[in-house]
Structure 1
Amino acid sequence: MKYKSETINTMRTTAKRLFDAAILAAHPGRAVERALRNTTLDADGTLFLIAVGKAAVPMMRAALSHVAASSTFEALAVTNPENAAPLDDCRVLQSGHPVPDAAGEAAGRAVEELLGKAGPRDRVIAFISGGGSALLPAPAKGISLEEKAQVNKVLLGSGLEINDMNHIRQQLSRLKGGGLLRAAAPAPVTAYILSDVVGDDLRAIASGPTVAPIGTRASAKALLEQANIWNHMPASVQAHLSGAELDIGTLPTAENHLIASNRQSLDAMRTACPEAQIINDRLEGNVEDVAPQLAEIFRALPQDAPAVLLFGGETTVTLTGNGKGGRNQDLALRIALQEIPGDWVFLSGGTDGRDGPTDAAGGLVDAGSLARMKAAGVNPEALLANNDAYAALGASGDLLMTGGTGTNVADVQIFIRS
């Protein structure tokens, strides 16, 4: 296939520019500033500020600028190492992502200890963003951190949607599914939330620390059975989910505010490129199914007209090999393997700058990607079968590298054809 490299390069630059616009629209500090405009944070007693997630530091930084000068307060932020930075008047803890680690378990205890000080005259304000589920594991009684990490690894490779994964995680944690509210009681809680899940279900974002759980132990067990991974669960987890439901009484309520989402990032890309069309803002499903569906859309476009198509959501990938990659890289490689006519580019990237356990945000492929892979001496089909999209895209120069962005509103996809 012949293609125009100059045209391709121009479209690749445009795709990166639109991706940057999506990330900028989800800037967590700006989102908090918008939410707290003309607001002073204070309490009759002590003000407790807690930020959890990949965007914890910029969210907390913005919040601290709104604390009343006369206020007595304590602040704690928990984030991943790449997004960590020192903050004045705030303790910043680093913990593992996407697999929970000992630092995350210690961070969970730190959050519980801080909230344990809160009384009825105090006020708790939480800033929640994606990634908080792994960063703050807080295993339920009888489940070890190692077992919780084992569960997370199985879930990440299961092909389950994020809402279903967090449905399960909630039942295995002290702080998820409203656990933060129970720990803070009787102090009132207000939460400002950055959404990284399709549909913006507050129960699923960071596994819903300030909202009621999605389901029960029984429904979590049913999900694991339906996904054929129940037998991969540690014995302690099987016993916990098979046991009687915990009677926790009435869950305290919280004042929850959604302040940024994937849809806002899609709208920002369309503003940056008025001719662009938002085709789907709920792109879900296994990449093995999604890739051919997208390719059909691309092939059906009029051949004589340029097009810019935008998508947002969060796909899944089922791990069957031992390679390196993530859902966005896998999707990009699958698109490169499709037969799509003309000069085109396709970007699939995580707005957090991290796709799976890699240093890439995703992939940016084009009409010449397959030829470049083969010229580099790699077999893209074999690498894909081994879940090694990182190696394939690296060989063709198609890894999308941004570094940690400090935000997280799920994934976006961009298709451009000249």
Structure 2
Amino acid sequence: MLDGLRVLDMGPGVAPSFCAKLLADYGAEVVKVEPPGQGDPARSMGPFVGDDPHPEKSIPFLYLNTGKRGVTLDYSSESGRALLRKLLDEADVLVEGFTPSEEEQSAVSYKVLSKSHPRLVVTSVTPFGQDGPYRDFQATDIITCAMSGLMYHSGDSDREPLRNALDQSLYVAGANAAAATLVAVFARMASGEGQQVDVSVAECFAAHLVQPVPYYNYMGATKGRRPVRGSGFEELMPARDGYVVPSVQGSQPWETVADLIGLEELHDPRFASGAGRIANGEELKALLIEGLAQWDRLPLFVASGERRLVFGMAQDAGDLVACPHLEARGFFREVEHPVTGRAAYAGMGARLLEADGPGVAERVVDVPKPAPLLGQHNAEVYGRELGYSGDELAALRYAGVI
């Protein structure tokens, strides 16, 4: 695990915070550094627990900062910069999301840090990276989704492109940043030198275009969105209690699909081949709607899996919390927060296993600490660990430094 790896999370934004959260999930010691008073901008992001717009009740902030300790620091003054240097003296990694121009003019400039702290790994997560003509442009998730090229391929061909929901580009970038950070830390073990990890949110999403870009480069063709008229397979279709994804992928013959859905008309030889299903797509789609209306999502999903078919079902958050598979794998973990109380949090997508005799035992990760209150660990970090006295901390607090 990452025990002993010390990380400063300077924020701001979803992607840097998610990067640092992932490192904390695997055991790194992460300290969240926030401005005094208002804290990280994520504290003002809704929705809020109990619909109460309180800085300690932002659900995005609570999720993005589990497992971290929190301090406040205004490093615009010399005393603040001196305190930051002490934090950096103890750190292996700094994660930040400032634009390159902001970063170059700040106390976390990599050009400065590479000289004062040459072993430090600085992970910079920005919409468009550290160089290029767009480097200082701001962007939200809808912008980076659109600029990456991925949005162009979402939706129907006769309609406008569709955005992926829930700030996915920011979380994908955070995951990429965490992985690249560990590569840089590993490289430092050999070289003794840190480096800057340059993460572009838009490029992290663009790297997912494993079909459209080669299509264009090899054939000069622009891959479009899905056709309007289809057979209903490989897309969301209504079932009795929600939506499912019927599929003809896999090795099973058409008869197996038709038997599962349960309409005799589906055994028509016209539907037995891929070409036939395309040519008779509208008729097949109507039959598919009729057949799927007799099924609930979960029984259909289980029955398809038992027949080695590749079906899926659309689950909402309530379905996920009640999912027997996720429960069996211990995906959700209970976290107790001093203000918002106890709640189940999503766990790690990747689990580390180790051989233990004839079986396999999971390496247990401690239940994560809740997101820190604003400045919660000032005394612990600045006092007990960095050696500041109570009087010195009081003076720094009075001056607005912490």
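Nothing in this text is a laboratory measurement; each read-out follows from the coordinates by a stated rule. What you see is a predicted model; the values in this text were computed from it and never measured. Cβ atoms are built from the backbone, for glycine too; each structure is taken alone.
Once distance in nm of label points 7 Å out along Cα→Cβ at positions 15 and 223 is calculated for every structure in 1, 2, which label goes with the largest value?
Once distance in nm of label points 7 Å out along Cα→Cβ at positions 15 and 223 is tallied for 1, 2, the winner is 1.
From 1, 2, which structure was distance in nm of label points 7 Å out along Cα→Cβ at positions 39 and 271 = 5.5 calculated on?
Considering all the candidates, the number was obtained from 2.
If Kirkwood radius over Cα pairs in Å, for residues 199-254 alone comes out at 12.9 when worked out from the coordinates, which of 1, 2 was used?
Here the read-out was taken from 1.
Please compute Rg/Rh (Cα atoms, Kirkwood Rh), for residues 175-214 alone for structures 1, 2 and give me the label with the greatest value.
Comparing 1, 2 by Rg/Rh (Cα atoms, Kirkwood Rh), for residues 175-214 alone, the maximum is at 2.
I have -0.25 for log10 I(q)/I(0) by the Debye sum over Cα atoms at q = 0.06 Å⁻¹, calculated from one of the structures 1, 2. Which structure is it?
It must be structure 1, since only it matches.
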